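The structures come next, written out as structure tokens.
Coordinate-derived values only; no laboratory data. Quick caveat: nothing in here was measured; it's all calculated off a predicted structure. Cβ atoms are built from the backbone, for glycine too; each structure is taken alone.
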Structure I
């Protein structure tokens, strides 16, 4: 499996770890929410969603399959990302449920590729970390 379709880089909440600042940065690099090596920031270690006991009971490993979906924590996270970063975890989860992880990864690859230099753009910044070009994700 290549990095674009690697299931381990799509968090249970629907976050595409490939576009997260923690994953893209070189110093204190995060390997993604599903990585067992524990190479992620302290705030991720204590993530309520990542550590949810109900998540273990799902076949898919995604929140959309949980009986409490969407839970309060996921709703809060989704609201913060929609407001600050123009991205929705719950829309991501619905896309994954309806069209599959491979289709989601491809959509994300297109959406978060810098048109200037071709690098993956960070969801947490309004510019490309590689070339500095202003970036607004395509839908």
Structure II
């Protein structure tokens, strides 16, 4: 990803998925050097925003056009751990698009080994925080990745 920091790199989108890589910082770990579980949700958000950006819909553009996405549901199943200095790869893909919601699923891995899987449901809202339809152009782009 052009201009990516050492913290986030490797942003790409191919075959209906976006992938990013983050390095686990010391501040994200406990005394054993294991990444705190809540950071996985931040990493999922990084992958999700890169996915939308790669489609041509960065959050800045969406918000200027009056479309906000709010997470209405989030889950993560942990099967391993990321540790200090690990390079964590997060793959995001769209699995469902409805008129007012979109579902993303995530695969999180370190050195090619899956350590977690996640899922988020986002609800489309207008500037007044009321539910609204996702514009047809965005629905079409998201469905192309399903």
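Summary of computed values
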| read-out | value |
| --- | --- |
| Computed -9000 for helix-only ellipticity at 222 nm (-39500 (n - 2.57) for each DSSP H run of 4 or more, over all residues; to 500) - originating structure among I, II | I |
| Structure (I, II) behind the derived value 1.6 of distance in nm of label points 7 Å out along Cα→Cβ at positions 55 and 87 | I |
| At a computed 0.45 (FRET efficiency 1/(1 + (r/R0)^6) of positions 31 and 95 (r between Cβ atoms, R0 = 35 Å, to 0.05)), which of I, II | II |
| Winner on relative contact order in percent (Cα under 8 Å, 6 or more apart) once structures I, II are ranked, highest first | II |
